[in-house]
Structure P
Amino acid sequence: MAIEAELKARVRDPESVMTRLEDAYGPGRPEVYQDTYYDDPAGGLMGGDRELRIRTVHSTDDTRTVMTYKGTRVDEASGSKPEAETRVDDAAAAHAIVRGLGYVPAIAFEKRCRNYSIKADGRDLLATLVRVPEIDGTFIEVETVAATADDLLASLAVVRSVLDALGIADDDLTTEQYTDAVAALR
């Protein structure tokens, strides 16, 4: 399983960061994510720092659904986790399968995103400006794939260099999960 090497930060000046992204990488792709996180009835997945999510992504010309499993963090400083993800053709069937296996919806919410594809140091990265309507503020996530745990530090260094170029300071970084922030507000 590959590792999602990701850093997330609060954005103090969203307009400036968006301008830098668009100047460097072109217009972003606006997308709305509808995320449903599942857990076993006892809370063993999320309580064990694991995630099972079904995400439906709506864009201007496409709707797609992906199912994702994330294992426990392999790097506490970044929150990076091993991840397996696959596209599913039928969102309703995916939800029915997961429920049929005994999992229950733990939390569901919407993310309003603007995505930018980036190539840096021979890696494909994704930078995403994120607004979750229930949470105050704008966030940025920059991620790439680390093939192994040994590759994680190098992957995160590339991610950090992109954030540096966007003017994101170290003290803006956060490992707080959207699921926890939304749950706290509800």
Structure Q
Amino acid sequence: MSRESRAIEPADIMDMRAYGEQRKALRLGQVAAKKKRRLSVGPHVTVSFESYDSMWLQVHEMLYIERGGDAQVADELAAYNPMIPNGHALTATLMFEIDDPKLRASILGRLGGVEDRIYLHLGETRIAAVPEGDVERSREDGKASSVHFLHFPFTQEQIAEWRSGRGTVIFGIDHPNYGHMAIIGPEMRDELGRDFG
């Protein structure tokens, strides 16, 4: 699946019959790959750092499930290509995973603006998340979405610091109603370092 290209092109899309035949194996392979790119932050948040491969599979899943054919391809590429790391940023999908509907509504109802309170701490530097600009993720009534698409833009100096392996990398959320941090360990740091090209 993995390509040198930073964007999925129409020519990269498999025939849906062939995809259906390989779907189980492709999804299992992605589950294994995602383990190195998944992080729990506090009791309710899971962060998945995206890649070309994860977005390639997501595009295929949407095409396979919705059966929109060629007319759907452009929309899916427009939606998912921006989430492929571009060589100077990490990208991530952040999800609040709360099974109980009442508890989920209560927690999300107090997390408006959380998308602006997410960061990576690298050495002495704080790298703020930039939410994907597709839709507003917090409503006027203060309720946050359960899913957020994030970009973490790096300078060349920060990329060099990341690759050096020095110090500790922390993923943080500092919203008043959800203040949690998690350490990005050496294995994940090495894996994500490949996203810088």
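Out of P, Q, which has the highest value for distance in nm of label points 7 Å out along Cα→Cβ at positions 86 and 118?
When distance in nm of label points 7 Å out along Cα→Cβ at positions 86 and 118 is calculated for P, Q, structure P comes out on top.
With relative contact order in percent (Cα under 8 Å, 6 or more apart) coming out at 30, pick the structure among P, Q it was computed from.
Going label by label, the one that fits is P.
helix-only ellipticity at 222 nm (-39500 (n - 2.57) for each DSSP H run of 4 or more, over all residues; to 500) was computed and gave -7500; which structure, P, Q, did it come from?
P
A value of 26, 19, 17 was computed for semi-axes √(5λ) of the Cα gyration tensor in Å; which of P, Q is the source structure?
Computed on structure P.
Quick check: 1.8 is what I get for distance in nm of label points 7 Å out along Cα→Cβ at positions 30 and 62, calculated from one of P, Q. Which structure matches?
The read-out comes from structure P.
Taking distance in nm of label points 7 Å out along Cα→Cβ at positions 54 and 102 as the quantity of interest, name the structure among P, Q where it is greatest.
Once distance in nm of label points 7 Å out along Cα→Cβ at positions 54 and 102 is tallied for P, Q, the winner is Q.
Computed from the coordinates by the stated procedures, all read-outs in this text should not be read as laboratory data. Values in this document were obtained by computation on a predicted structure and should not be read as measured data. Cβ atoms are built from the backbone, for glycine too; each structure is taken alone.
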